[in-house]
Structure P
Amino acid sequence: MRWQDYRALKSKFAKTYREAIKDFEDCKKRLGNRYVMDHTYDFHIALSYLQLNEFEKAEQIFKNDYQKQLADSGEDWLHPVDLFYYGISKYEQGKYQEAIKYFDMALEIHNQFSDVQYYKALSLEKIGEIGEAKDLMKIARNNGKQGFSFNEDNAIYVRYPYQVRWH
């Protein structure tokens, strides 16, 4: 019971997303929407749905988690990775303007986050901002090659969903 939330992180390592969702849902029932590895249980649930291509469901959970974090702790508490994946849930549904909004928020916190820059550039391209997209992609590539990517504890062990390989 003590380590169930860590076991639920199998979503990152074993890629067993439905099992991870069950574990995190059980943790939430017993303990509330706590944090593990810098993110709420809801974040991990939404990320699992994102990996299952259930983009609308992921977006709704990211939205609720975002709003709860804002209400409980304010903007200073927001994590760039949370904002990135919230933006990805919108990107995957073709909501490029909305995705850009969350990518921009993530970049306000971590302005060299190459993966965010990459997906923002793709979104800009989709809405016809070709020049701006190309410029940002060059910046993203440079930042990525310098290692400005996910700064998560487990980033040395596992490639994160939507993480760009720059080499």
Structure Q
Amino acid sequence: MVEVTDPYAPNCLVLDVSLPGRNGLYVQKRVAMQHPHMPVIFNTDHGDVPTTVQATKAGAVEFLTKPFSDNSLLSAIREALKRSALALGQEEKIRSLRTCYASLSPRERQVMALVVSVLLNKQVAGELGISEITVKGHRRQVMQKMKAESLAHLVNIGAKLDVGRYATR
């Protein structure tokens, strides 16, 4: 389908709606499955409202009708590359957080799940059947390993990672 040489570099796809043997909207769907953060810019000889709406709903960032100016295309590509860079940046942050999370021991994961659900150390201790001092030690380790600057930051990280989903792993 579409080969991306560097999946971590901002990119976009300029796609004609009427491709030989394939519908551009079909290709857009396939690309979105493999590369969900790849912005698509459509161009066509004959734009109609239903096709434009369908492409836009499927995530197209621009729909250009021929003839269009070089500036229109360049502007659309610049915007698509900005969007791609933002999406890739967010994806990299999540990957980094997942790597930090993977470094936690099973007990630290349990403590993190309970701490980010805003339980007090005493409540976490009671829930896990351990001492409050042990909870504090695990919590300190979690904060360091997750590179959290504060409890609020850790809660935010927990929400991004959907820690409740991983708490029992």
Q. If relative contact order in percent (Cα under 8 Å, 6 or more apart) comes out at 19 when worked out from the coordinates, which of P, Q was used?
A. Q
**Q.** Label whose coordinates, when distance in nm of label points 7 Å out along Cα→Cβ at positions 55 and 111 is calculated, return 3.1 (choices P, Q)
**A.** P
Q. Computing distance in nm of label points 7 Å out along Cα→Cβ at positions 71 and 95 gives 1.8 for which of P, Q?
A. P
**Q.** Which entry (P, Q) yields the derived value 16.2 for mean count of other Cβ atoms within 10 Å over residues 79-86
**A.** Q
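Please state which of the structures P, Q yields 2.7 when distance in nm of label points 7 Å out along Cα→Cβ at positions 15 and 31 is computed from it. Before the final figure, lay out each step's value.
Details: P: 2.7; Q: 0.5.
Derived from P, not from the others.
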**Q.** Ranking P, Q by FRET efficiency 1/(1 + (r/R0)^6) of positions 63 and 127 (r between Cβ atoms, R0 = 41 Å, to 0.05), the structure that comes out highest
**A.** P
(Q) Matching task: 12.9 is the computed value of mean projected area of the Cα convex hull in nm². Pick the structure from P, Q. (A) Q
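Every read-out reported here was derived from the displayed coordinates using simple, explicitly stated rules and does not represent laboratory data. It should be emphasised that the depicted structure is a prediction, and the values quoted were computed from it without experimental measurement. Cβ atoms are built from the backbone, for glycine too; each structure is taken alone.
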